[in-house]
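Heads up, there are several structures right after this.
Any read-out appearing in this document is the output of simple, stated calculations on the displayed coordinates, not a laboratory observation. Keep in mind that what you see is a predicted model, and the values were worked out from it rather than measured.
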Structure P
Amino acid sequence: MSELIAIITSPDPAVRNRALDAFARAATLDELRAECAALDAFRRTSTNLYEQVRALFFLYAIYRFHLPVKEGLPERGFIDYVGYSDLLQRRFEEAIDRFLAAPLSDTTASALATAYHQLAFQTLANQVRRSVRSVPGNQWMFRLGHPADQPLRIRPELLAPLDGDDAGSRLFPILH
């Protein structure tokens, strides 16, 4: 089993709370590449949100901070245009697949870091959206339709001016 996957899935806090930086500094370029491949496969198959997001942030940190400083990583490279378009259109999974198919360089590592970072936050946002929508009292926020269909209304007494007999009054009640 991958050492980083063991860190993510360990029930032991002493193992689970180990810093990625300590592992990545000591690892070689080939070891980091193997760990990245294992983490990517793991995050695609894991059903646990915590494990998915932690794997995504590990991948982001490795590609952004640790791989570029390793000996043997080419500095120059090309970013796949379709992958770049996918990234701009927030299709992060497709962008990652395209970038992973390209030869690894500092350039593709940067593109992968961006895609993994954005995918991690998109995964969290999707989970929050699902959680909020699953509560019956919150479903009104997600209904589409005419504004008059919304259950929120302004109480009529708040719409009437304070001085009812003065048609020019601009003073309205304040909520306490």
Structure Q
Amino acid sequence: MRKICFVLIIVTLFVTSMAYAAPIQPGMDFPEIPLEGKLTETQKQYLALKGNGPWKISDIDAEYLLVEVYSMYCPHCQREAPTVNTLFERLKKGSGKQVKLIGLAAGNTEFEIDFFKEKFNVEFPIFADPELDLHDKVGQPGTPHFFLLQNDGGKYKVLLSHEGPFESTEKFMQTINNKL
């Protein structure tokens, strides 16, 4: 009987602790997460990263940074991949403010990232998170989830925390521009 009670207490604590997990919200500091992944030279130049990593998020040279947390197994992420590619192209062209886009592949290995990038013709930098460590540090958001960050002297502040697919590239660009 004691063993059953002990197991029930542990399960209850685990389940209730998961209920309190929430994505990082606007106004909060974004954690100094490590970034690992296979990036092309063009992608490293885009982010002003040196060497072959691992890097830290603060190593990225951007006035603003849009982070997409996704999983290759997420049907919403797959459906939205072409729209996110369009968003990336629009952000590269710029509208005055420098906004760069990266992906965090929640629960995905380099092999899975390569498959996703090839299947959906993704060109923006994506960093691996096979053990969900980064996903945990940003509050275990559902996928897709977008964080708009502002560089605040070497650390990033959250301006926008958007869960789920966005309605259209135009409307999401407007949402981003309203936060800049």
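Where does the value 15 come from, among P, Q, when relative contact order in percent (Cα under 8 Å, 6 or more apart) is the thing being computed?
Corresponding structure: P.
Continuing with this model, one more query. Looking at structures P, Q, which one was helix-only ellipticity at 222 nm (-39500 (n - 2.57) for each DSSP H run of 4 or more, over all residues; to 500) calculated from, given that it came out as -17000?
P
Consider the structures P, Q: one of them gives 33, 32, 31 for Cα extents along the principal axes in Å, for residues 23-110 alone as calculated from the coordinates. Say which.
Q
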